[in-house]
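Take a look at the structures below.
Here, each number is a calculation from the coordinates, and none is a lab measurement. This one's a predicted model, so the numbers in the text were calculated from it and none came from an experiment. Cβ atoms are built from the backbone, for glycine too; each structure is taken alone.
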Structure P
Amino acid sequence: MGCPINSLPDLPKLTKLNASGSSLKSLPNSLYRLETILVDDTNVSDIPDTLISSITISANNTKVSNVSEKLINVESLSIANTQVSEINVMMSLQYLNCSGTSVSSILVDKMPMLRKIYAKECSISDPFSIIERGIDLFN
């Protein structure tokens, strides 16, 4: 906590990043090999769509407002308490934490791998469609 780093240099070979609790403001587009991104409790406002190798993204309590559908390999996405209002279709997504966001719908029919959704303090308009698909919904 309290790490003064607010930007990163180009690190094209980096595969894991844990900058949670730092002063980080942005992620460079050059981190295309990054598989694990942990930027909880930072000032990050954008997750670049060039991070196509990303499998795990955790950006809880950040200023993130959008997660690109170009991040096709993401299996675990945690965006609790962010400004995200819409979840794009992500074919590989298995775990989603959208608690404390304004997300109201999730296109579960277009995300065949999705198994768990945490949506506490979220106003999902049709939670029964999620449960009917056999997805664990924690509300």
Structure Q
Amino acid sequence: MSQLTTEGRADVSARLSEARGDGGSAADSPELMHAVEEHLRLERRIAELESRLARAEVVDGGVGAGGRAALGTRIRVQRLDAPAPPMEYELVSSVEADPSLKRLSVESPLGGELLGRRAGETIEVKAPRGPLTFAVVAVEDAEP
């Protein structure tokens, strides 16, 4: 975020100054209008990130009491209603979610159902084509 508030603002400020160089109004200068729009986008992004940081909470991750899945746990599941290889995910917040890295948001349908579950439990997840059934195979601390 510091890059946005320092370098980003400096770059946008320079573009605004350059676009204002001819002394015309924003309505007469496409470059100036573009620079103003870019400035507004940058400030909205900074405000969004500042708001997220203000609301952020540090949580202890890892397996919860009784071996229950929590934020920061790695959980392995097996589809029961269709042939499929076991799947393994790390349960994370929506901000950290990245399916390509097997990081599953606890706000997603599957992640929400897995939260608080233990190995040996069965869950059902509502999906557009019908419910999916999974067995929780393992719950363990994610690697740091």
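A few comments on the model shown:
- Ranked by distance in nm of label points 7 Å out along Cα→Cβ at positions 51 and 75, structures P, Q are topped by Q, which has the highest value.
- Comparison of P, Q - label where mean count of other Cβ atoms within 10 Å over residues 43-50 is highest: P
- Each of structures P, Q was scored by Cα Rg over 2.2 N^0.38 Å; the highest score is held by Q.
- For -10000 (helix-only ellipticity at 222 nm (-39500 (n - 2.57) for each DSSP H run of 4 or more, over all residues; to 500), calculated) the corresponding structure among P, Q: Q
- Read-out FRET efficiency 1/(1 + (r/R0)^6) of positions 35 and 99 (r between Cβ atoms, R0 = 30 Å, to 0.05), computed value 0.25, structure in P, Q: Q
- For 14 (relative contact order in percent (Cα under 8 Å, 6 or more apart), calculated) the corresponding structure among P, Q: P
- Identity of the structure behind 0.65 (criterion: FRET efficiency 1/(1 + (r/R0)^6) of positions 3 and 19 (r between Cβ atoms, R0 = 25 Å, to 0.05), calculated), options P, Q: Q
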